[in-house]
Structure 1
Amino acid sequence: MRRSCPFYFNLALATVRYGGKKNFNWEAPLTELVWITSIVSIVVCFIATKLLLGDSRRLRRGPTETLVGLSAIVSCGTLASALIMEFTKIFVSTSSRHVSEVTNASGHGGRR
């Protein structure tokens, strides 16, 4: 499997932050990778849109408005995917309150 630059950047960052630690939140490097990848994707989206459509003169609106609009639409989707992951962690993370309550209840047979 081929890995990208954000992967290696996150690997170096995680090694510096968590390399010597025995106990750390293993979800943190994964979350950081998602955000790094999202930011890189948004930047590349704006650059690619400028390169591919930058000299288009036949658009109704000005070229700059159209480029920003198209890039913003794609960027909103990219940010939504990262935010969905953050909201999902609220309910499924091993350090979340909800998971702790379920674990505690299962240890007591469902009753406290």
Structure 2
Amino acid sequence: MTRASVTPSVITPEAHAWDAFVAGQPGAHILQMSAWGALKIAYGWQAERVAITHDERIVAGAQLLFRALPLRLGTMAYLPMGPYITEPDAGPALWQAHHQTGRRRPARFLK
């Protein structure tokens, strides 16, 4: 099987796998760590990690934060200091996964 025939998978990685991926990035930032998401949850936000895998290895991803907008206008999606993309061909799949995640919330915009 050639690399081109491998279909990327969209996953919600566990905290330890996500943190290991983020820590391995050249521009790793604490605002993408699972502990930051947990802290934000304590203050009324929701956190969701979205990742793309090739051969069971995370190659792209981001932790998205969501917060309700006033007057029941939906939610705001916030992507702090991300995403991380280690394989350029995974970028479009990651943005599509972000779009789908935002629609489920329903996010009105991404900051």
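Values quoted throughout were computed directly from the atomic coordinates according to the rules given, and no laboratory measurement underlies them. Keep in mind that what you see is a predicted model, and the values were worked out from it rather than measured. Cβ atoms are built from the backbone, for glycine too; each structure is taken alone.
If relative contact order in percent (Cα under 8 Å, 6 or more apart) comes out at 24 when worked out from the coordinates, which of 1, 2 was used? The correct label is 2.
Comparing distance in nm of label points 7 Å out along Cα→Cβ at positions 10 and 34 across 1, 2, which is largest?
Details: 1: 1.0; 2: 2.1.
Evaluating distance in nm of label points 7 Å out along Cα→Cβ at positions 10 and 34 on every structure, the highest lands on 2.
Any idea which of 1, 2 comes out highest on mean count of other Cβ atoms within 10 Å over residues 18-25? When mean count of other Cβ atoms within 10 Å over residues 18-25 is calculated for 1, 2, structure 2 comes out on top.
When Kirkwood radius over Cα pairs in Å, for residues 42-81 alone is computed for each of 1, 2, which one produces 11.7?
Working: 1: 10.3; 2: 11.7.
Derived from 2, not from the others.
Suppose helix-only ellipticity at 222 nm (-39500 (n - 2.57) for each DSSP H run of 4 or more, over all residues; to 500) works out to -8500; of 1, 2, which structure was it derived from?
Value -8500 for helix-only ellipticity at 222 nm (-39500 (n - 2.57) for each DSSP H run of 4 or more, over all residues; to 500) corresponds to 2 out of 1, 2.
Supply the structure label, taken from 1, 2, corresponding to P(r) over Cα pairs in 10 Å bins from 0, in percent with the calculated value 12, 26, 26, 18, 11, 4, 2. Could the numbers behind the result be given before it?
Values: 1: 12, 26, 26, 18, 11, 4, 2; 2: 15, 47, 30, 8, 1, 0.
The structure behind it is 1.
Here distance in nm of label points 7 Å out along Cα→Cβ at positions 50 and 98 has been calculated and equals 4.0, so which of 1, 2 was it run on? Derived from the structure labelled 1.
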